[in-house]
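Asker: In structure tokens below, several structures.
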Structure 1
Amino acid sequence: MRWSWRIGEFAGIGVYIHATFFLIVGWVALLSWQQEHTAIGVLSGIAYVLLLFLCVVLHEYGHALTARRYGIRTRDITLLPIGGVARLERMPDNPIEELYVALAGPAVNVVIALLLLVGLTWTNGDADVIVLFDPNSDHLAERLLTTNVMLVLFNLLPAFPMDGGRVVRALLATRMDYTRATQIAASLGQAMALLFAFAGLLYQPFLLFIAFFVWIGASQEANLVQLKSALHGIPVRNAMLTSFRVMSPFDTLEDAIRLTLAGSQKDFPVMEEGNLVGILTQEDLLTGLTQQGRDVPVQEVMHTDFETVTPTDMLHSLFVRMQDSACDCRTMPVMVDGRLVGIVTKENIGEFLEIQAALTERSGSNLRRQLLKG
């Protein structure tokens, strides 16, 4: 994620902090100063925020490490003003596994809250347990205890794609098609987003930001699942481009400019003596032109760590690979016995889906006309 800085790594998962995170630190520092008018008060407020976000990081590691048990990698964890985001490469296909992954984060906060409760009960002797749940307490541990309980309750609200919404999707998916379950969970999430927005206008403006992210997240995930469903069962051969231009590693970037301007192709396979040796992407071309000029050979800037597919691979699996930022494969060569027979790009997958949708609509219209005639 842009404007993020790496602050550490645990269990092979990098933790990043986004620049906007410092806005909430500054906001809390300002509020603490207005209330306390002392440096100690400001430092206490900042310490509370940092410990709170440590709990958030542990929450995200709950998701990430549970997902790892099912062979799912986590790209990174990023801290934002609204909380943490663990970028899993995908969600489990098995609804029960998704249920466990979704519940693992809140479960971490339950454990933290129980540890704080035991510690506070031990140090306060016979104090009433209810008294310990005070969000306005001057005692840092008591505030963290209350906050972790609130995090559990808030995250389990059925606002997809939050944890509670994923729990709903997983439970629905045990009884119906995954795509339909996602659509229902996303609709419920967007309804919750409207409630957040309404509450934000009346009581807490910060809820407006949460409402925005829930609404957008629910819409994007529903569209992504629908897209994957539309591609399911379709082989790569049905969508691959078979008419395309290739380059030699000894061609120059000037040649690449000419081919780019002459057609719509953005990325070019690089062939030498019938063998695929690299991919020249549009980003490679632009970077090479900026740093080295027009006369540089293609082999100086091309990608050599590319991935390939076969015509019999499934489009939905290919689409998932293309969505993975670690793949860096906007264009995928299609190979048969070491021969390049086609290429697949994100753009032509989109065009293929548009054509399929138009054909489906036409078939539906013809069927309706036949039914009306009958």
Structure 2
Amino acid sequence: MNDNTSDIQPHRVVIIVPVYRNLVATRNCIESLMASDLPEHSAIIVIDDNSPEDAVSAYCEELTKRFGIQLLVNDENLGFVRAVNKGFIEAGDADIILLNSDTVVANDWAQRLQACAYREDSIGTVTPFSNNGTICSYPVFLTSNSLPKQWDTREMDRAFQSANTGSHYEIPTAVGFCMYIKRFCLNATGDFDEESFGQGYGEECDFSLRASAKGWKHVIAADVFVYHEGAASFASESTERKRRADAIMSILHPNYHALIGDFIARDPLYFLRKNVDAVRLNEKPADAINILEEHFCYAKSILERARNEQEQRQRLEILLADVREKFSETDSALSDAQALVTGLNSDLKQLQVQSRDLKKLHAQSCDTIQQMEKSRSWRYTAWMRKK
């Protein structure tokens, strides 16, 4: 891939924050965003997607006065994906950082994300570590963690920066809580799929796999940490949305679950998390007991996944045995049916032979009768057959 990105750094970047519900989470996000050390070439777009909470909309209006943030207000609820695509257009030719409204950022997080994005021409998206980021979760992989005890977001971000300075690792898909998208990648791949993922969940995975098909890579910036509360706007709907998104991904990208499953089985980010553990121990020795508890939870999660996989295999084996039994019954029924058909065919052949014999006998009888009727004796005895 040759996108000629190495000569234009730093590129203009627009941070897009779609907002819908939860005033507390939204305020925490925006306040942390404005308190962080943003690059000079950055801008912020907040999108009020017709929030049902007046307090959220009022706070968004206040932002423009306090911080001069660009605010887009939708007259009707477009849904997360359509709102984001609207932000993509509004951002012009800039790179994008898509940031959920239930996140908290710190320090020079945006600069480090962008530095990672331009470390290789083929990198299309960058995702940071988080307490609640599925494959990017810390301290326990795949888990919705709280912040480690005795640590806040700013401190955790510095720990990651110290532990994994300038490091990144390829991941199968970006994770949407905080997602840096290079404009070159966005232009090549196209916007998020509104028709399939209109209300959110799964859209970044679909985008990532479409981008991968065009040669783009997705990486985790191992030296950045962003706090993520999770499901702040759609907590009551998240499970159903995830289930639906998984089903759609299976249809659109049949290799998706195998790709994710392989990554989970390998857990190649383990050493990066270990590096952070070492920094925590060095800076706060009393944190050792917490780290041990986290590793216990990690081991427990591995055993739980193994148990779930074993149970799934057992269910599949039972299902396979049931299918085999049904196939056996079907085969037996088919054999019986075949024998019956064979017997019927044999009977049919015999009937056909008998039919031919009867026709032949009938023809012979007709000839005999005709010859007899022509004989002299038949004519002489005609008076005997008269009534």
Structure 3
Amino acid sequence: MTILYIGTDDRKTGAILSMLNLAREMARMGNRVLVVVPAKASVSGEDLSGLAVRYVRFGQWTHPLAGRMDIKRQVKRVIKYFFSLYAEFRIARLLKKERVDLVHINTSAAGVGAKSAKRQGKTLIWHIREFLEEDHGYWFNAPKKSLRLMAEADAVIAISDAVRNKFLPYFKPEQIKMVYNGIRTGDFLCKNPHALKKNPVVFLCVGRFLASKGQTEVIDACGALLRSGRESFELWLLGDGTPKMTEQITTRIETNGLSGKVRLLGFQQNVRAYMEKSDVVVVASRAEAFGRVTIEAMLSGNLVIGADTGGTAELIEDGVTGLLYRQGDGGDLCAVMSRVTDRPERFSGVVSAGQAFAAEHFSVEKNAREIDQIYKQRTKG
């Protein structure tokens, strides 16, 4: 079978990495695989052997909900629209030339390729890897039109039950399937002999600086931790953001008296190297659609503290594979972190259980097998 994957992000993201993992595994399983992305930055540094990659520039069909629709934003929307029209034409030609059997659109952020797939009678699979509103603060430019086109897909794949439940009203129940993302477990699986055994305890947050990611909530909890008389900890923040958001982060650190306790490490390609040196990864997102970082942290031998919302609550069984706190409740997060700093060694069993759970249930191979079954059920004979 010849499969065309359409990645909708113009930079390397968790969604793109998940798509490439799937595409490489499908190629390994004997399929002919093509990948379309809007920019080379989408796949920078990735192993693309076995994949035929095409760069087709197009715009997303979503917009930020914050801010007003000024002239500049309207002009950008029009430009994106015309780029997408031309991209649709190019992809239509590609489908014919390469005799593609199945088109797999990687997120709900853009719909380029869907119309061409339907016109040419190709099987269309649509992957939803985000809530849009709750996690990214975005929604469709033309909601009815976009969702109607998505509903024409032969199957829709949601990356968690939380995402499936969000979009279920727009599709037939049998049309939308839940399949958790696959992680290249070998890239992160390791025994961390130092985790929860050293002083101070190192808490790590990974992700772009966004209000929805909850870094300020973690900083405030650390401030409360320090004021409670607990000093045996550090907080490492791995990521970056806009100048405005970065300033908010640094101001919050100073306000909480944490200047000597927090390390701003910036964006790092090698996340595993930092997970190997940390003890606890805190996932404080308001609404994580899945949570690659949660699984990567478990595999890396870290204890995971996560907010009890979205996909995070599905990945962590409280007290068994990790620890949950009430999202938005800094006091509850501080209480959970206090339990760890007071007696870190008692959570070694939770770490081991989390690592075994992640390795068993979230491999690339398992993800690909489940999606391959959907392909076989939906492919037109």
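Every number in this text was worked out from the coordinates using simple rules, so none of it is lab data. No experiment lies behind these values; they were computed from the predicted model shown. Cβ atoms are built from the backbone, for glycine too; each structure is taken alone.
Asker: Have a look at 1, 2, 3 and say which one yields 1.27 for Cα Rg over 2.2 N^0.38 Å, for residues 96-215 alone, as calculated.
Answerer: 1
Asker: Of the structures 1, 2, 3, report the one carrying the highest value of Cα Rg over 2.2 N^0.38 Å.
Answerer: Values: 1: 1.25; 2: 1.76; 3: 1.02.
Largest one: structure 2.
Asker: If FRET efficiency 1/(1 + (r/R0)^6) of positions 152 and 240 (r between Cβ atoms, R0 = 35 Å, to 0.05) is calculated from each of 1, 2, 3, which structure is the one that comes out at 0.15?
Answerer: Only one of 1, 2, 3 returns 0.15 for FRET efficiency 1/(1 + (r/R0)^6) of positions 152 and 240 (r between Cβ atoms, R0 = 35 Å, to 0.05), namely 1.
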